[in-house]
Each structure stands twice: as structure tokens, then as C-alpha cells.
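What follows is a set of structures to go through.
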Structure I
Amino acid sequence: MPSWDYPLHVNVLSVLSTVVSWGAGTILFYLISPWLAAGYLLLCMAVVILSLKFRCSYCCYYGKRCATGLGLMSPLFFRKGDPSGFSDKRNILTVALPSFGALLLPLAGGVLGSIVSFSWVLMIVAVIYFLVAIPPGFALQKNVYCKRCAQGKLGCPSYRMMQGGKLE
């Protein structure tokens, strides 16, 4: 069984990866419109709040240091939920849709923004966004976060997919 608490360096890596990704997405949207950048930042904040409520409060890491560090934050805002709720499809989708939006919208914004009004700067930032957000995020999840996750062994669709399984 993996250790219940993740080492601090994994939390630092997770937060740094998220901040770099969301920062690059914000810059990309800012190049199109400051209003889009503000909306994107609101979406990113919503992802954190939704994660705390609909994932972290049901996780075995509630009140403990998980890969993201959000397990320690969740008790500050939400009561512990029934652990069976971790795999509840409504809870998963409530977080997954905005999370994938925060991940993929900057790419769509960069492509569409360049089509509407071509800009090399926008294209370069879109490529940089892809390079700092997509491959590292999936690599870290598969090779660091999920690899030692106790919740994955208890039941987690993301863990199952990272192990070559399918969503049910």
C-alpha cells in the first residue's frame, strides 16, 4: 500500500505545474482580450473550488497531503463526504468538465484567435501553452501522482485510465 501522505516536493511540483499551465493560458487569453483572461482565471478558480467540494471531500486523502495538496485544504471549506461519493459520476463530471475546459480552452482560443486575426505571438504562446500544460500534466499524473495514490487503489477512474483501463 502506498504511503498516505505525499512528500512535499510532489506538492510543490503539482502547484508549480498548475500555476505555469494556468499562467500561460491566462497570457494567451490576455493577448486576445483582457476579459477572456479574467474569465479564464475565474474558470481556474472554479476548478479548484469544485475539486475541493466534489473530489477532495470524498477522497481518502481528505485532511491529508495528497499529490496536489488540496486534501489539506478541503477540510477548511467542506465537510467530509461519504467515500463512496468519490466514484459517483455526477461528482466526477462536475469537476472533469471545467477541468478539461481549463486545459483545452487556451488551445482552442489560440487557434481561433489566430484564425480571426493572425498573430505569430499568439501562435507561439499557444505552442508554449501546449508544451507546458498538456504533456507534462499527463506525464506527472501517470508517473508521479497516480503511481503512489492510495485512492487509486480504493477506486478512481483517473487512476484506472492511467493504468490502461477504461472509464465505466
Structure II
Amino acid sequence: MPNENQEPDFHEPINVSEPAIGNDDLRKQLAQAEQQRDEYLLMVRQKQAEFENYQKRAARERDQERQYQYKPFALELLPVYDNLERTVMAAKQAGEEGTLVVGVQATMMQFLEALRRFGITRIAALDQPFDTNLHQALMQQPSAEKAPGTVLNVIQQGFMMHEQVLRPAHVIVAIAAG
């Protein structure tokens, strides 16, 4: 052992005695530490997967919100289209076929094109099989010309926004003529 004033000799062998803990105890501690490490790794991987799923879900929800952000506005505009359509129908029933009717029809086409640019399209209904997902039956009417379950008449046009029904078509459905 060096004196206080004397520098230690690092080349001198150090007396290492046997550890106070036995090899079996060390193996047990090592196995416990490895098990704990594995548990922590599993927990980290699970949390990482949960976070990635959260990010994907949040991105999908953001995309869907953007896709349907104009839905309330579109629902406010549809009655305007309905009124234009009723105007044309009333004019035709009165025998009008002049430039005013043609102008209103052109406005309707422009209106539909503007809606289409925002993913809003009309639902095909007339002469189609009745579909509860797309149509709302207001009446049933016997028909010898159309098969039962076929849409005979459209009372109010339905619209889709992307893959969702914005408003179902209000229709009259054929039943077997009796």
C-alpha cells in the first residue's frame, strides 16, 4: 500500500477476492434482469405500435373531415336545386318551352357541375331497383309495366357526397298489379 506522499504503483497486482455473491445468485439476477429487459422491450414495442396506429387513425380522420367539410353547406344548397327543378317541371306542365325554361335548365346543369367538383353527385333512382341505402319510399303503386321493387317516380332527387348518402332520393316504388 502506498504512503500518503507516495504515488500508487499501477503495475502492482491487485488482490481480488471471491465475490460475496455466488455464481447461482448471479445467474438468477442475470435471468431476472433479462426477463425485465424483455418485458420493457415488449412494452416499448406495444406503445410504439399504439402510437403508430393513433397517427394513422388521426390522419384518416383528418382526411375524412376535409373530405366532408362542405356537407352542411351542401345540405343548405340542395333545396335551391329542388326549387329550380320544380320551376322547370311547373313550366313544362304549363306548356312553357321558351328561353326562360332553357335558361333555368342550364343553371341547374351548372349547379350540378359545381356540386360535382366537391364530390356531390345525384343518386340514380328512376327505373332502378329500390335500395333502402339510397332511396326512401314515400309510396307504393301498382304497375303492370315495371317489376315489383322498381322505382317508378322520383319525388325528390337524392344526392351522394363521395361514398356517403347526403340525402336519400324520395321515390314511389312499384308493386305487383293486382
Structure III
Amino acid sequence: MVDWLLLLALLLIVLGGVFLAVLQLPGTWLILVSAIAYDWYHAWTPIDWRWLICLGVLAGVGELIETLATVAAARKAKASRRAAIGAVIGGIAGMLLLSVPVPVAGTVVGGLAGCFLGAAIGELTVRGNAAAGAKVGLFAAIGRAVGLAVKLAVAMTMAGTTLFLAAKAMMK
């Protein structure tokens, strides 16, 4: 009975991790920590250390891509360093500002809008050209969306793998 409750708890935690990934928060790390804790409780047998390493690598890659996609896309539009930094700062600020009034959608929309504005303003202060600022802002927002999609895919892959391995071990 305890094993089934732990599996249910693992399910809820990894789903929470996926939800955090949607909010552009470190949900992949929550999934990894829950997999490690579950495996530790069961004497390191259901998931195995090789899978835990793979999950750790996936978590790191997902977070890295989410972070760098914005800057890489802005750079593709020939953004200045100030615009790239503005995109990151604006994305975080937008997430924080819109998270309170509109909890889930506000975080995503705020992150994208803040990323656009931060990059556009940063580029505008360097070049003084509104069209160039808008182009850089658009590329930065697209990069942010791609980064979010990749991180969400990584989180869902990690969650599915963790639950599959845990459930498979329970069926033995």
C-alpha cells in the first residue's frame, strides 16, 4: 500500500514539475530530485543510476536551451549585447509582473512580452532605430517561445520516463 501511495505522490510531483516548466520555472530539477528521492527510498533499484544521470543531463540541457534560445534568436537578428541582456531581464520582469494578476497565462504572456520589450528597448538605446528594435524584440520573443517549448518537451520526457520506470518496477 505504501508503494502505491509513493507512486501516486511521485505522479503528482512530476506533474507539478511539468506545470512549473510551463511557468518557466525550474520544474525539470523538481522532476529530477523526485526521481532521485524515489529511487533512494527503493534502494536505488527502480530507476537505476544510469537513468538518473540521463535525467540530470536532460534537465541541464532543457534549462540551458531555455536560457540561451532568447539570446541566440536575438543575436540572429543582429542584436546588440544590450538588447540580448534586455531580453533576458525583460522576460523575467514580465513573468513576475503578470504572474500575480493572471496566474498561468500571465506568466507565459508576460515572459514573452517582457522579452520583446526588453530587447526592443535595449536595441533602441543602441541604434536609435525603432524598426531595428522591433525586429530584435520579435526575434527575442520567438527565441523565448522556442526555449519554453523545448523545456516543456524535456520536462514531459523526464516525467514520462520517471513514471514509466517507477511503475515498471512496481509491476515486477
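Any read-out appearing in this document is the output of simple, stated calculations on the displayed coordinates, not a laboratory observation. Just so you know, these numbers come straight off a predicted model, no measurement behind them.
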Checklist entry - A value of 1.65 was derived for Cα Rg over 2.2 N^0.38 Å, for residues 46-141 alone; which structure in I, II, III was it taken from? => result II
Checklist outcome for this item: Matching 14.8 (Kirkwood radius over Cα pairs in Å, for residues 30-101 alone, computed) against labels I, II, III points to structure III
Checklist entry - Here Rg and Dmax of the Cα atoms in Å has been calculated and equals 38.4, 124, so which of I, II, III was it run on? => result II
Item to check | helix-only ellipticity at 222 nm (-39500 (n - 2.57) for each DSSP H run of 4 or more, over all residues; to 500) from the coordinates reads -23000; which among I, II, III | outcome: I
